[in-house]
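Just so it is clear, none of the values below were taken in a lab; they were calculated from the coordinates. Owing to the predicted nature of the structure, the values given are computational and were not obtained by experimental measurement. Cβ atoms are built from the backbone, for glycine too; each structure is taken alone.
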Structure 1
Amino acid sequence: MARSVRFRTKHGIIVALDAETVDLCKRTVEATTEVEGVVGYKLGMTTALRLGLAETVRQFREHTDLPLLYDHQKAGPDVFDMAAKFAALCAEAKVDGLILFPLAGPRAVEGFVGESLKQGLLPLVGGDLPFPDFNMSGGGYVADDALERIIDKAVECGANHFVVPGNTTGKLRHHSERLKSKLRAPVFVVPGIGPLGGKIGELVAAANGCSVYGVVGRAVYGAPDPAVAARALVDEAMAAAA
C-alpha cells in the first residue's frame with residue numbers, strides 16, 4: 001500500500017522545483033512551505049541529475065515536511081521489468097510519490113503502478129501533456145484516448161491520483177466525470193498552469209467536485225515574491241471551490 005500521503009487542503013498547488021539552480025529551488029521552498037494550499041513539491045530531472053535523487057530529498061527535507069513527488073520526465077514509458085528496480089531506488093531515496101507516464105502498454109501500467117504501491121510510494125498516473133501537438137489529433141504521435149486507457153488500467157491496479165493537462169478544462173471535465181463513477185475520491189494533478197495557459201480557478205470549477213492541484217513552476221519560483229504568487233494561485237482555487 002502507498003505510504004500515507006495526505007495533501008493538507010482539498011485544492012491547491014504543487015510547486016515544481018525546476019529552477020536553474022538548487023539554491024533558487026531551496027529559497028522557493030522556504031518561501032512557500034508555510035503557505036496554506038501549497039501541498040507539496042515536484043522534484044524534477046535537473047536537480048536529481050545535479051545531486052542524485054537521495055541527496056536531493058535529503059537537502060530539501062531540511063526545508064519542508066510536505067510531500068516530495070519525483071518526476072523522472074516521465075517514468076513509465078519503459079520495459080515493464082524496469083518498474084521494480086525504479087520503484088525500489090525511489091523508495092530508497094525516500095521520495096513520497098512518483099509521477100508516472102506508463103505509455104509502454106498495459107504491462108507498463110501494471111508494473112510501474114503496482115511496484116510503486118508495493119514500495120509504499122504514491123503513484124500519480126498520466127499519459128498526456130499540455131501541448132497541442134502531443135496527441136494525434138494535433139499532429140502528434142500519441143493516440144487521443146491513450147490517457148483514458150492508461151487511467152482505466154491504473155484504477156484496476158489501485159491508483160487514485162491522476163495527471164491531466166491543465167491548459168484545457170475539457171480534458172479535466174471529461175476524466176473527472178468518468179472517474180467519479182469508478183472511485184470514491186479521485187484526485188487530479190494538473191500541469192500547464194500559468195505560461196501554458198491554464199487557470200487554476202477554471203480547472204477547480206470544471207472538476208465535478210474532485211480535488212485539483214495545479215503544478216506550477218515558473219509562475220512561483222520566477223516571481224519576485226514566491227509566497228505572494230503561491231498565495232494568489234491558492235486563493236483563486238479556493239474561491240472557485242466556494
Structure 2
Amino acid sequence: MRFAGKTTAVLGGNSGIGLAAAKAFLDEGARVAITGRNAATLAQAAADTGILAIRSDMASAADSKVALTRIAAELGGIDVLFVNAGVGGFAAVPEVTEEFWDGVHAVNLRGAFFAMQAALPHLRDGGSIVITGSIGAVLALPGNVAYAAAKAGLRAVARILAAELLPRRIRVNMVSPGPIETEIFKRGATPQQIEGLRATMANAVPMKRMGEAAEVARAVLFLASSEASFITGVDLYVDGGCVEL
C-alpha cells in the first residue's frame with residue numbers, strides 16, 4: 001500500500017505496460033486515472049477496475065491539458081504522473097518521410113513534453129514523474145531512427161526536468177523496456193508472424209525471453225514510490241540485459 005491516499009495519472013494506460021501499472025497502483029491504494037485514444041479499451045478498463053478513464057490523444061497538447069485538469073479536479077491533485085503513451089514504426093533512413101517522422105515525434109516527444117508541462121500545475125510538491133523510454137534510444141537498430149530519436153530526446157527532457165523540479169522535490173525518472181510481451185508488436189501480424197517475431201526478439205535478449213508488462217510495471221512503481229526517494233534523473237533498463245550484457 002505504498003500509494004494509499006495518493007492520486008496517479010497514467011497517460012497511455014488503456015493497454016500493455018500502462019494498464020499493468022495502473023492496476024498495480026490501484027492495488028497499492030492509489031486513486032487512478034488513465035488516458036488513451038481507444039474508446040473501447042478505455043471503457044473495458046473502467047468497467048473492469050473502476051478506474052477513471054479519459055479519452056485523450058497524446059499528440060494533442062490541448063487534449064492532454066483538458067485530461068490532466070479533469071483528473072486533478074475529480075481525484076484531488078496528482079501525486080504520480082506516469083507518461084507511457086507512445087507509438088512505434090520502422091523505416092530505414094532513405095524511406096523516412098516527413099509525415100512518418102512527425103507522426104512518431106508528435107506523440108513520443110512533443111506530446112509527452114507538453115503533457116508533462118500541462119501536469120506541472122497539478123502535481124503536488126514531493127511527487128513523482130515516471131516516463132517510459134526505450135532501449136532503442138541507445139541501440140543502433142536499423143530502421144528505428146525516428147522512434148530512437150524521439151526516445152533519446154525524451155531522455156534529455158527527463159534529465160532537464162529532473163533538475164528543474166528539484167526545488168519542488170518532484171523526482172523525474174525514466175524506465176526503458178526491452179522486448180516486452182504486449183499487443184503492440186502483434187498489431188497487423190498473422191499468428192505465424194507473431195510467433196516468428198517473438199522467437200527472434202527473445203533470442204536477442206541475453207535472458208532468452210521477452211519481458212512481461214507486469215515486470216516493467218514493478219519498476220515503474222518502485223521509481224514512483226518513496227522507496228526511490230534518493231533517486232532522480234535515472235534511466236532504468238528493464239530489458240533482460242540487452243543493453244548491459
Problem - FRET efficiency 1/(1 + (r/R0)^6) of positions 55 and 95 (r between Cβ atoms, R0 = 35 Å, to 0.05) - highest-scoring structure of 1, 2 - result: 1
Practice task
Could you figure out which one of 1, 2 the value 26.0 for mean count of other Cβ atoms within 10 Å over residues 15-22 was computed from?
Solution key: 2
Problem - Of the structures 1, 2, the one that 0.5 was derived from, the read-out being distance in nm of label points 7 Å out along Cα→Cβ at positions 71 and 119 - result: 2
Exercise for the section: Check the numbers for mean projected area of the Cα convex hull in nm² across 1, 2 and tell me which is largest. Expected result: 2
